[in-house]
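What follows draws every value from the coordinates through simple rules; no lab data is involved. None of these values were measured; they are calculated from a predicted model.
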Structure P
Amino acid sequence: MNLREKRILFFATGAYAGKAKVAPGTFGTLVGIPLYFILSFLNTPTLLPYLCLVTIALIIFAIWIADQAVTILQVEDPGCVVIDEIAGFVVTMIGIGFTLQSVIFAFLLFRFFDILKPFPVKYLEENIPGGAGVVLDDVAAGIMANICLRMLLAVFG
């Protein structure tokens, strides 16, 4: 394996969090927490458009990295690739304040939708090939989790 492939797999596995023997997606989601903490400084009414642009860039980067990893590993949706969970968690937190309560709810909701895979999450996973299929189902799970998180926070503060 050459240096380029090692770099791709480093990012694809969330700095090797995806190499965990048990629940690599959960460990990948955990990597998304400090990333969103950094991005949360853009989570103000004035800077929110920039946060959205950074998130879109992250999704595009994740699709490219996942696509490269699929080619390198020669597996359609490798379990060790968790950059999709990282992007999905960031989508879950868009526009939500970074608090212990919001992070815990976001983590649980995102994992719930990512594991359960209700429509359209499963549809996207099964019908879109390559890196886009790897990532877009998690983005859909993140959108669903974001909506539910907003409702939970509205009810419970």
Structure Q
Amino acid sequence: MNKVDLNKIVSELVESFIDNDEIFLVEVNIKGKSGNQKIQVFIDGDHSVNVEECSKISRKLSNELEEKDIIEGRYIIEVSSPGVDKPLKFIRQFPKHIGRELEIITIDKKRYQGKLLNIIDEQVEVSLKSNKLKKELNTESLKLSLDEIEKANVVIRL
């Protein structure tokens, strides 16, 4: 079975296992070759995702794949939340990051960085920062729809 078909099957199975309206599938990645594959499932929540939710979906997915003999050979299943290093893909992922700093790259390759202020009508509103004389000054806010955004990441400060 090719990766595209397997990805579709795994995605559909995971979505059928989610019984909490606040939890949703973000992405499925299939790595490796047939006979030795890693299936990575990323789920997120409107508030958070706990280990129990990830474990429950992992067990159900494993049981279903075994029962229906969908994958030949060895495979590993990993179910987790995306983590802050993964881009935000869905508008649902943004609200819990209000007040955090985001780096946004638009479809036309413009780069913005600023604090996420709000989500209004499928648009994210960000307070942009300028760095003049090493003082961060809030200059203006920017509203972008999700289809204008190529990539949005939470900025991690160490």
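A few comments on the model shown:
- Structure responsible for 48, 30, 27, with Cα extents along the principal axes in Å calculated and labels P, Q on offer: P
- Structure from which -6500 was derived, helix-only ellipticity at 222 nm (-39500 (n - 2.57) for each DSSP H run of 4 or more, over all residues; to 500), options P, Q: Q
- If relative contact order in percent (Cα under 8 Å, 6 or more apart) is computed and equals 28, the structure in P, Q: P
- Structure (P, Q) behind the derived value 12.4 of Kirkwood radius over Cα pairs in Å, for residues 51-106 alone: P
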